[in-house]
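Presented below are the structures under discussion, each in the form of structure tokens.
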Structure P
Amino acid sequence: MLLIYVPKLTNRLGYTINVVMRNILQTDFAITSDTATFEAHKEARLCYAPKPVETADAIFLKSSHLLFETVIGDQECHYFDHNGLPAIFPVFHKDSALPFDPFAAIFYMLSRYEEYLPHREDEHGRMLTTETLAYKNGFMRTAVVERWALLIRDLILKRYPETVFVKRGFTFEQTIDIDSAYSYLHKGFFRTFMGLLRDGIHRRDLAEVQHRLRTLCGKEADPFDTFDYIIRLNQQYRYQLIFFALLGDYGVYDKPISYLNNDFRELLQHIGDHSKIGIHGSYDSALEPKRLEQEIQRLADILHRPIYRNRYHFLRFTLPRGYSNLEKLGITQDYSMGFADLPGFRNGSCTTLPFFHLSRNQEINLNIHPFMTMDTTFHTHMHLSPEEATEQYHALIDEVKAVGGTFSCIFHNQNLCEDFGWQGWRDVYEDVLQYAYQDTPNTDTTSKFNNIEND
């Protein structure tokens, strides 16, 4: 067993060591602040402190101040390259096994420390991606948390080769956002009439009018109704599949089918028979917890079961408020951790991990499922062709496979319709599922260490 010496065990430090050793590296370990106990230990030893324990022959990692603080303030991260790997929080000690503090670096990324500090925001109140440390230093597409954890593992194995680490297997998680279940159907008289008016008079698109009318008459399928296609394809690969249903009231940014519509309710029940479903918190829900509570209850009433999962619509939430609200409402799994305009690792990780609430200085009962890609990112923000997007999916899947993480991606049912400018994106979707499946002997690789999601 690995014994880790720390001069003082703080909430920040305990959280970080547990995440690294238990969730990512999956090894048995203990922590002590007693030098005599540390010196007497006969197996692997790691000292994380400002200076080494002189009488103990152990791996020494010099600590910075971050994990021994309780306040939130500007940090001198000082990015640099360490043997081709991004590094922050440099340290200076001749005996330190690394020239930077990997535990502080991991905590800084996972806690989203920089999002608590003053920063510029976009029109939706989200931190600008270009303001992040990862973007500015070019490591957005590197799973740095896992890379740093593996660096620690390699140090331990070099010194103590008998130490046992469980090798994690790659997993794939596909999530589908239901912003609008139907393009034409079940929208009520007013929305239907206005749609016909817009297509026929303003756009002069008679083909669209004809398509809409044929769908309303039951002669053609609604183009957004791609759910059976998604479920059928998933049955081939048996991946984790999660839908997120938008059940907010109609507004500028939220245009769902009414939660009172019986056909829509039956659709959600049908989906719930084949996959997991979470709430897609509406545009203002992160700022108005009463609104989010109402939407959660709507979905619970439709499915006749409690709701534990959330993804905020437009990924619109701020820290820590957005996550504090989820915890209060009984949501234990959030899937909003990612960028809207660029692919990559917003918190530096591809592992489902509990969230550390900086303002309260404690871990909370909310697991964060980071995602790496979203279809609208490539199509709408980056203006990539299906072929160009496919290459980017492959590169990010390769990075996640290399560290044994979970590749999580977002698609929308409406964007798999092969219409409205999304021609060719079914090919992208099918390619992503197939590419993730290659060289992946087991797509269900939960273990006692990382099975932290409740159903």
Structure Q
Amino acid sequence: MKNSSIKILVIEDNSVIALLLITLLNKWGYNVVGTCDNGEQALLDYHQFKPDIMLVDIHLKGKMTGIEVVSTIKKEHELPIIYITADLNGETIEATKATMPSAYLKKPFDENQLMATIEIAMSLFTKSQGKVGKLKEELSMNTMLIDELTETNSHLITATFRERNLKKELEASKLLIETQSKKIHDSINYSLRIQQSIIPTAEVFAEALQKHFVFYKPKDVVSGDFPWLMKKGRYVYFGAIDCTGHGVPGAMMSMIGNLLLNAIVINGKECLTPSEILANLHKAVVQTLKQDAEGNKAADGMDASLCRIDYKNKELYFSGAHLPMLFLRNGELETFKGDKFPVGGMQYRNRNTYSDHVISLNTGDKFFIFSDGIIDQVGGDEKMKWMTSSLRDFIVENKDLTMDDFKDQIYKVFNDFKGENKQVDDILLIGVEV
């Protein structure tokens, strides 16, 4: 969608900020259909202009707050909302979360922050609406198929006198099942395309990390593990994330994790550490999945191994939620353990805390982060797990390999060890050389 076709309604009680917003939005080619400073006029403008997205100040003139305006509008229609506030804290997020905003913008803000927030909000909303429409269509088709199957089975049970036509009816049932199966496979493959679209490409990794490799092997078509990467300023943030489950449930969790991580880094301060990101991610997962609601005992979440590298100052920050990092220098391998807390879930009653390990880097240093799928793989003559010790031995034995050769060798060794055994979990291993 071109910027000129995107209609934006600005609801802001500060005339200076409203003028700044209008100036910037017009500069970028957006269609600013209206601006107002009170809730009553905002409702009138919404019904008149039908905007595609709204920028809403929480505190407005008049009797209505921005939250009340959004809540009223969303009873009729769903659209992306970006709240603008000077007080972006837990209390504000709690007060607004029922309206399911797309993003928050903290005053004062800069141009890049505003532009990125709007683009991300529109992109995520467009993708989610497309997916919802597709799922509704598939649900309708599957419901129709189930009804047809139910009717066919009823005929097969009750109409014994129709033995002459039994073969035809069975063939019809088989066709319906095959059709339904194909639709399920098509749906899963579509989910794969969606998941692949949010995972950083090989080109993005190569530009950000230079000497590196990513060994990524989902257990099913879609994966609960995902590699994540984002650049901000002089920092490169990246991680190996292991979500609860695998297959379609794990993939849904991975999309939540990916989008939340992006939002945390984009909207956070310039020098966020991995431990701060994990803490914010834990809170966001709990809020997104409503795990703090009374009676909700779900422990869904993710384990994570997260790094921040500063190539200019040769400095590495690492923080882990259950997952470690292996660090190789001059042939000596050191393990930096992650904290005992996962991301998400209320089993620790929100006492989850994460710590940073800070390492000064030398040229030739290599380090590796990974999910537990590779060490939990069963194989070999004794049908035993590969274990962390085997991965450590492998790294030391191949310490002089380039990252490309390391990837080729780990792929061969893993598949030789697995043999004919089934893959037990999603596999993700990331290696980086300084």
Q. In terms of distance in nm of label points 7 Å out along Cα→Cβ at positions 311 and 351, which of structures P, Q is highest?
A. Q
Q. Who wins on distance in nm of label points 7 Å out along Cα→Cβ at positions 127 and 263 among P, Q, i.e. which is largest?
A. P
**Q.** Highest-scoring label, criterion being relative contact order in percent (Cα under 8 Å, 6 or more apart), among P, Q
**A.** P
Q.
Quick check on the output: 40, 37, 19 is semi-axes √(5λ) of the Cα gyration tensor in Å, derived from one of P, Q. Which one produced it?
A. Q
Q: Out of P, Q, choose the structure whose coordinates give helix-only ellipticity at 222 nm (-39500 (n - 2.57) for each DSSP H run of 4 or more, over all residues; to 500) equal to -9500 when calculated.
A: P
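Each reported figure results from applying straightforward, stated rules to the coordinates on display, with no laboratory input. A quick note: this is a predicted structure, and the numbers were derived from the prediction, not measured. Cβ atoms are built from the backbone, for glycine too; each structure is taken alone.
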